[in-house]
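Alright, structures below, take your time with them.
What follows is calculated from the coordinates using simple rules that are stated; it is not laboratory data. Treat the numbers as computed from the prediction; the structure is a model and nothing was measured. Cβ atoms are built from the backbone, for glycine too; each structure is taken alone.
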Structure 1
Amino acid sequence: MFKPLELFVGLRYLRAKRRNHFISFISLSSVVGIALGIIVIITVLSVMNGFQTEVRDRMLRMTAHANVLELDGTLDNWQHASKSLQHVEEIIGMAPYVEGQAMMVKSTQVTGVLLSGVDPDMESNVSEIQNFMLDNNLSVLESGKFRILIGSELARFLGTFIGDKITLITPEASVTPAGILPKLRRFTVAGIYEVGMNQFDRNTAIIHINDAKRLYRMKNNEVTGLRLKLSDIFLVPELTNKLNKDLQGEFWLTDWTRRHQNFFRAVKMEKTMMFIIMTLIVAVAAFNVVSMLVMVVTDKQSDIAILRTYGVSPKSIQWIFIIQGSLIGIVGTVLGVIGGLALASNLDTIVASVENLFDMKVLSPSVYYISDLPSEVHTSDVIYVACISFFLTVLATIYPARKAAKTQPAEALRYE
């Protein structure tokens, strides 16, 4: 606990009108620098949080929260697996699926795709593909009609429109008198969807589950797995671990945190590096505190000497300047947090006003899938930023404060 003397003198030095206005200017610039640094960090982290949430939500609206599989890659009886999991309250939707790799051919264009076979009547239980359809809907997929839904980017690459024919080539081969031939099947493009992620719009296609079974020569009850939708996506890792123990190897569950772990690790690393880089802005402002306090110590040499002659200890002198610098850090941090929260919370309105004022689009829809600047403030980020800012400011006061504590009264008052 600080003694009243240190706090009183520290506040007096901070509020006093100095003869050297340059010191006052540096004090003000330190406060402004710390505040601006915090505003930038909070805003950048909030935008990154917003983009991460937007991408994650789009991803999970197309993929399952968890998948029930068997080790051999084929789920022999998905109805039995479904009944085994009906007692789990957190599971709110199930749907079987068939998944495999295929080559898609249209005229001279050839590309690989991840082919998903779905049941149109059950797929809405686990995904929201219907909400991303640009043309037609999921009900156009009928068993035996060999119709296909493709992403918008894939359609552009192939130059394909509704009603066009495309050929799918699967790794399944047929042995004929002419030799081993790949499995080919012509499909009719029945719909186009756009998720806003290249992973789906460029590299995936959807067909009826029965057509997929014929294409990959699977038995009637066989599927690749069972998709699950849970009430809370953040409970998925814990729940899958628990179910894997309960099922004792009968089935195997994996979840979205494992299937897309490389993506989320990359996003987390990017956010961490951005946080470190942005923190350097606050560090620069903290160096201003060092410069300001060094000049204050030099300017107040006679005052320090007089306090020492009155019996004030070197430790108390040190705390006077630590308090002075810390108060600058507190003011800058508080202003920065308030400004950062205000900017991050109203970023969409501010960006929209700037776009209307200059008649431009910050993120052009023709270039970026997400054309808005989503912002999501996390309390933990704000606390981390504020604590680091305050810590750097306090750290910056140590050298000037120790220099002041070493002042010798006789030397300081020699020429007074």
Structure 2
Amino acid sequence: MPLSIDQQRALVSRLTAACGGAYSPEQRRKYFISGPQWAAAYEGNAIFHAPTRRPVHFETVIEKYAALGIGHWTTHDTDVIPYEHLGKDGQHEIVGRIGESLRKHGLACSMVTTETFHHAVFAGGPAGEQLEVRQYSQWRLRNTVAIGHELGASYVVYWPGSLGYQFQGIVDEVQTLKWFAEGMNAACDADIEIAKAKGRNTMLHCMEAKPFEPQAEILLPTSDAMLAWIFSGQLKHPEMVGLNPEYLHELMWGGAVRASLARALMCGKLFHFDINDGYRLKHDVDIAVGLVNPLDWLNVLVLLRTYNYNGPFNLDFKPPRTTSNEGVFDISFPTAIDRFITLWEMAGEVMADPILSEASAALRDGSGVAPTDANSIFEANKELWNLHELMAHRLFQILVGAHKGRTFSL
């Protein structure tokens, strides 16, 4: 039976309610979840895609986030400030309106970031050969730091997606990375100066890696590459600079996200985390949390809970092109948040599970045989190693609720 638009909306609302499992806005605000302007305002357009949704103003996004229980808002500079207003009176007026809207709806701005990849001026990258391009990039970074302080942000994120090249042999990679460090030094210097003048703390500066796009070859394609650059000796304030890994960006190149996060945690550099989902060795589809790899996500959150990660979880996903403007806030964002919270709570169950705890302890205790002969060590421990597969099965049981007695009949 054909359905009118009003009937379609009623059907979607009824089926959404029938799914159940939704958390209240008050429950959602207990978590450090941030909502980006760009995610909610995404119109469904891309290289091969025409827009499927109407533009959404930042005041609408902030209002909708508040109603959902998202306590923090994030943005690129040019998501909200047209190029012709950057650094001018128009910027001051827009930033003032953003601040008023945030205060009105009880949100905080947790993070700002600079767009150094979309405009044609960055065709050769933000740290290319031309001095004037690098100087402009540095000005943009310093300007974003000033916006962040104006809005009360604690984090600045940098995605150098155009730091790379299309053709081999035309770029001096070492020099380009040094030039890029000059930009970060300019941003940190500006942060120190502004923070002192305003009586605020300096912000945490977070590098976001991505293995593919838009350049054919990226100079800092992974979080591990970012760590090497941070510790290269080129930064004046390396203590201020850490990582903002994105789940999908770490997955795209074929790596294990949990392992990438573990290396960042070990270095004390996991400052911020962009959360989404997707597929290995594919482009940046930015699907919402848990819709592709829920078991992997459960294990990621076990790691973060185990090592007391307390930074933001930034909802860096794109509502599908098939979702309407209304569905963005009625379905995409609330269900993404609720899946994250559910997985976070399930991670707590994993950490408290007696079977997993006993198995882990037994593996660590070992057999006690003298460590003198490889064959005898293997023979003494080979039955313990069965626990690896059993533990993986137990994680699956917790994911599907079988540990609470859930069964399926054929």
Structure 3
Amino acid sequence: MGIALETAVNKRAIAIAGSGAVCATGLSLALLQRAVEANSSALQRRELGIGKTSQSIVAGFVPDKTVAQLRAADAAHADSRAFLFAAAALREAAEITGGILGSISPQRRGFVLSTTKANIEALDNLVRRLPVSAIAQRQIQPAFLAADLAKAFDCRGPVQCVSAACISGLSALLQGAALIRRGLADVVLVAGVDLISQFVLSGFNSLKSLDPEGCRPFDQSRIGLSLGEGAAAIVLVKRELLSSPAILLSGGGTSNDANHLTGPSRDGSGLALAIQRALAKAEFTPEQIDYVNAHGTGTPYNDAMESLALRSVFGDRVPPFSSNKGIFGHTLGTAGVLETALCVAAMQNNLLPGTPRLRERDPVAPASLLATPQPTAHLKRILKMNCGFGGTNAAVVLEQEQP
């Protein structure tokens, strides 16, 4: 009987009821979708201080007008961009649900935050002896930022924070789904947020992993990544709460290469394992996947490793795949949530996203790499994957129900 109960819990369907985004394209998921349709990049060049020097950096900055708009609407959090971005994405996601949140008791609402450095910008300002509010200082700590966001959206159920490098976003979605499957919540708000800061820039600059001209995922001449900032939110619900056909989070898997502090396993075996686990959980075969949304940072080792992992899992029939980081940069702990929200929009619009900034495909990348967006009449299942420092890998499978 115990095994039967566990099986029933694992089979409990989880649906995506709403999503929202704040990134380099601006304040809304709709603006991001326009960039996807145009295959355009929102990366910008700015002169920024890194340590004691000033350098020209190409990255995905949230537009100044968006920051000003959010600050004007919430003076209490004006110097906590992490809170402002996450709250804005959560509001958009909640509005799209059509009132589902209001119909659920606060005690049955869970919250999971995905971030690598939370409101790290406040620490930069403290080091420079600039004024920083007590709220902004408190939200330097990821757990406190999670608690404050959960309180703002009246989530009185389980509150969790995931900080697992660049697979944080997908891990947070899997954590949120697990809360619902275990009967601990009916609705879980999952938010991801990270900022471009001097601290983060210094770290990636020291690794010599930044492309001075902007990232070119899967390009033959790629030399590095572009950082991005922003927030994204996804509302997960029990499937029975939705009356119309939904997009389901059907399965997920994780793994760890244990290869290197920052570098992935060169053969892609760890990522392949995470993909295989996600497919097994979702009970799908590789042939049933219609599109793969890659991690695709633009670093030489990452993109080559991902290409090998895809070939390992799919053989000679790799589905259409692409990377979207040429639009908004690598948003670290936000990436999994933001890119999953983009995948949801792709399903709703029957449009396979392209790979902005791609010039010439690296021959190691499968030929099914999408340089530009492609309309499709069949987009039922998507595989989304991310990789991170420490050899971490994660993958989830999204499924669109048919009317």
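For distance in nm of label points 7 Å out along Cα→Cβ at positions 76 and 332, find whichever of 1, 2, 3 sits highest and give me its label.
Working: 1: 6.9; 2: 1.5; 3: 2.6.
For this comparison of distance in nm of label points 7 Å out along Cα→Cβ at positions 76 and 332, the top structure is 1.
Consider the structures 1, 2, 3: one of them gives 1.49 for Cα Rg over 2.2 N^0.38 Å as calculated from the coordinates. Say which.
Details: 1: 1.49; 2: 1.08; 3: 0.91.
Label of the source structure: 1.
Let me ask you something else. Can you spot which of 1, 2, 3 the value 45, 25, 9 was calculated from, given it is semi-axes √(5λ) of the Cα gyration tensor in Å, for residues 28-115 alone? Mind dumping the intermediate values first?
Details: 1: 45, 25, 9; 2: 21, 19, 11; 3: 31, 19, 12.
The structure behind it is 1.
Give the label, chosen from 1, 2, 3, of the structure having the highest value of mean projected area of the Cα convex hull in nm², for residues 164-339 alone.
Numbers: 1: 22.4; 2: 12.1; 3: 11.0.
The structure with the largest value is 1.
Here relative contact order in percent (Cα under 8 Å, 6 or more apart) was calculated and came to 23; which of the structures 1, 2, 3 was it taken from?
Values: 1: 28; 2: 14; 3: 23.
Answer by label: 3.
Given a computed value of -10500 for helix-only ellipticity at 222 nm (-39500 (n - 2.57) for each DSSP H run of 4 or more, over all residues; to 500), which structure among 1, 2, 3 does it belong to?
On the way: 1: -17500; 2: -15000; 3: -10500.
For helix-only ellipticity at 222 nm (-39500 (n - 2.57) for each DSSP H run of 4 or more, over all residues; to 500), the value -10500 is produced by structure 3.
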